[in-house]
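**Q** Input: structures, listed below.
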Structure I
Amino acid sequence: MLLRILLLLAIAGLALTINISIGDVNIAPSTAIQSVFTPQSLPADQAANLEIIRQVRLPRLAVAALVGAALAVSGYLLQSLSRNDLADPYLTGVSSGAGVTVALAIALSLNFEWIPLIAFAGGLASSVMVGTIARSPYGLSVTRLLLGGIGLSTICSGLITLIIHLGGDPVRAQGIFFWLAGGISGRTWQECLPASLYVVAGIIAALVFAKQLRLLSLGVEQARSLGTNVDFVQWSLLIIAVFLCGAAVSVSGLVGFVGLMAPHLARRLFGKDERLHLFACTLIGIVLVSLSDLMARSLISGQELPLSPLLSLLGGPFFLYLVSKQRAEEL
């Protein structure tokens with residue numbers, strides 16, 4: 001178990017190091033690490049590289065880490081709530097609900113500091129709608145949850161399209177379009193710091209509910225018999241998941257499938273320990289988004305690709321594999 005934890009930490013560290021080393025200007029990994037931890041020891045001829053890392057790559061890397069961690073933990077909570085491996089912030093409509101409110105905020109030129117809270121409000125509204133549809137006497141219905149999320153995502157896509165066309169400002173419309181495609185290009189420390197507060201608070205809150213997550217995994221009735229206030233725990237976890245998703249959407253746009261893949265990999269690595277699952281989810285999400293961002297800006301020279309399509313090319317087949325696996329188990 002300890003070896004797996006150390007290996008996961010090493011992979012995450014390697015992914016982050018590669019991310020800040022490679023770009024339009026390639027920087028030696030040793031120089032990149034030195035720029036982060038002991039910048040005062042760098043020679044004078046490395047001043048330009050130090051500025052690139054400090055002002056461009058580090059804030060971008062920090063945002064990638066925040067987005068990956070937030071979406072991964074949010075996906076884990078949603079899967080635990082629904083007791084279904086196919087649940088994901090993107091598939092259950094949470095991301096789309098947050099996307100509508102953020103698109104509206106961009107169209108109205110609202111202050112960026114309010115964007116995470118606005119995204120949270122939109123995600124919470126959509127999750128309450130989907131949660132109400134999915135509610136049954138035995139807990140949340142998985143089928144209703146996914147179908148409700150797909151239906152709500154369709155409605156939200158239509159609303160976002162209307163916002164773009166009715167906004168009347170082509171510059172803002174283009175900004176919304178690029179934001180929808182997902183990406184963290186040009187992110188600054190000013191944008192990173194507010195989101196980091198939301199993500200750290202959300203992950204800590206998720207860790208507090210780790211014991212309740214284990215009880216819920218036994219089933220709603222079993223959890224109730226052990227003294228768990230199931231309704232309170234379910235809605236609390238849903239709010240935490242939406243909180244994390246809203247923070248991610250506010251800085252990266254609509255990025256899908258991180259919350260689907262990371263929990264599966266975490267469970268494969270660490271059995272049934274919820275705290276280790278949350279820890280592993282955080283690291284795996286960071287690795288997925290940081291490496292996807294590296295590919296987005298490195299695959300084509302002089303051009304940056306949107307982040308969401310790259311993750312969809314990876315997550316889409318993963319989702320189809322899970323669907324086929326569930327179907328085989330049913331047969």
Structure II
Amino acid sequence: MSMTNKIPVVSVVGPTASGKTKIGVMLAKMLDGEVVSADSMQIYRDMDIATAKPTQEETDGIPHHLIGFLPPEDSFSVVRYVELAKKIITDIHARDKLPILVGGTGLYVDSLLNNIQFADNDSDDKLRLELRQKAEREGVGALVEELRQFDPESAERIEPQNIKRLIRAIEIYRTTGITMTEQNRQSRLLETPYCSVKIGLKAKDRQFLYDRINKRVDIMAQNGLIDEAKEILSRKCSPTAEKAIGYKELSAYFNGAVSLQEALDELKKQTRHYAKRQLTWFMRDKEICWFDIDTFSDTYELEKSVLDYTKQELVKLSCFNLKFWGQTND
């Protein structure tokens with residue numbers, strides 16, 4: 001596929017609380033774009049505060065896709081995400097708008113932009129049940145060790161708490177004889193339909209980001225997080241939705257095991273750990289241009305720097321038409 005036939009996409013990634021939403025909206029306003037969310041928890045309805053779902057004020061009139069469209073009772077997968085995101089991006093592009101991918105779920109971003117092809121293998125329910133029972137009986141470490149025997153890369157890459165994905169990696173090998181790592185490698189040989197500019201937001205001083213996370217949790221608590229968590233925890237959520245940080249940490253408070261402050265402190269800690277995992281994932285992508293948010297004097301300087309870089313990179317892409325921002329490049 002030639003560059004002229006590819007769809008231009010700008011992605012804004014990074015850890016939680018780094019300011020992705022604000023930068024995404026700014027770019028959409030300046031470059032005549034629409035935002036496509038790449039957040040695995042903001043897809044759910046009613047899970048607004050804990051997932052830091054953009055408010056109407058924050059979206060500022062810019063269309064945001066793939067946010068709040070699914071009930072928490074429904075499961076979701078990266079396969080389904082890529083399928084939906086591809087259709088939305090194609091539609092945005094067809095309307096002469098610039099698709100802007102914003103979010104911190106690295107698996108979603110990479111799978112979409114790299115055009116990862118997922119094997120259409122029939123699932124083995126009996127094997128999955130057997131592996132889940134093994135995890136319950138021997139601990140998640142037993143699954144990690146089994147996977148390490150034939151696919152050490154996947155065993156290292158998949159987070160131990162992601163039992164579903166560990167089971168899937170083992171299932172793929174047992175049913176096909178091909179490891180998940182090899183499957184991913186083969187799928188990456190297919191050309192991507194996108195030409196992308198990748199923006200990353202992080203902090204040079206890690207504590208700066210952690211302070212923002214802590215402050216965000218305090219604001220969430222003031223804005224109704226406790227009531228939202230109580231309501232969500234009372235429902236039969238899907239295994240996907242149950243992974244959302246912000247609810248299970250408060251369950252101990254509702255059960256009377258800890259104080260509210262202790263529960264919020266645990267939530268802050270788990271969110272900081274999540275931010276660290278996000279950074280580890282995204283730092284592997286050498287195509288990302290990183291902006292340290294704590295090195296700019298104010299928001300305006302950060303936005304100007306990101307916008308200037310994005311414009312320069314888009315001009316280099318022959319698939320990009322300057323009409324997206326309605327002016328020639330100076």
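Just so it is clear, none of the values below were taken in a lab; they were calculated from the coordinates. Model, not experiment: these values are computed from the prediction. Cβ atoms are built from the backbone, for glycine too; each structure is taken alone.
**Q** The value 1.00 for FRET efficiency 1/(1 + (r/R0)^6) of positions 38 and 102 (r between Cβ atoms, R0 = 30 Å, to 0.05) was derived from one model only; which of I, II is it? Before the final figure, lay out each step's value.
**A** On the way: I: 0.20; II: 1.00.
Considering all the candidates, the number was obtained from II.
**Q** Taking distance in nm of label points 7 Å out along Cα→Cβ at positions 30 and 278 from the coordinates of each of I, II, which one would give 2.1?
**A** Going through each structure in turn, the value belongs to II.
**Q** Further question: Which of the displayed structures (I, II) returns the greatest value of mean count of other Cβ atoms within 10 Å over residues 238-245 on calculation?
**A** Result for mean count of other Cβ atoms within 10 Å over residues 238-245 over I, II: largest is I.
**Q** Please state which of the structures I, II yields -25000 when helix-only ellipticity at 222 nm (-39500 (n - 2.57) for each DSSP H run of 4 or more, over all residues; to 500) is computed from it. The partial results should precede the final answer.
**A** Values: I: -25000; II: -16000.
It was calculated from structure I.
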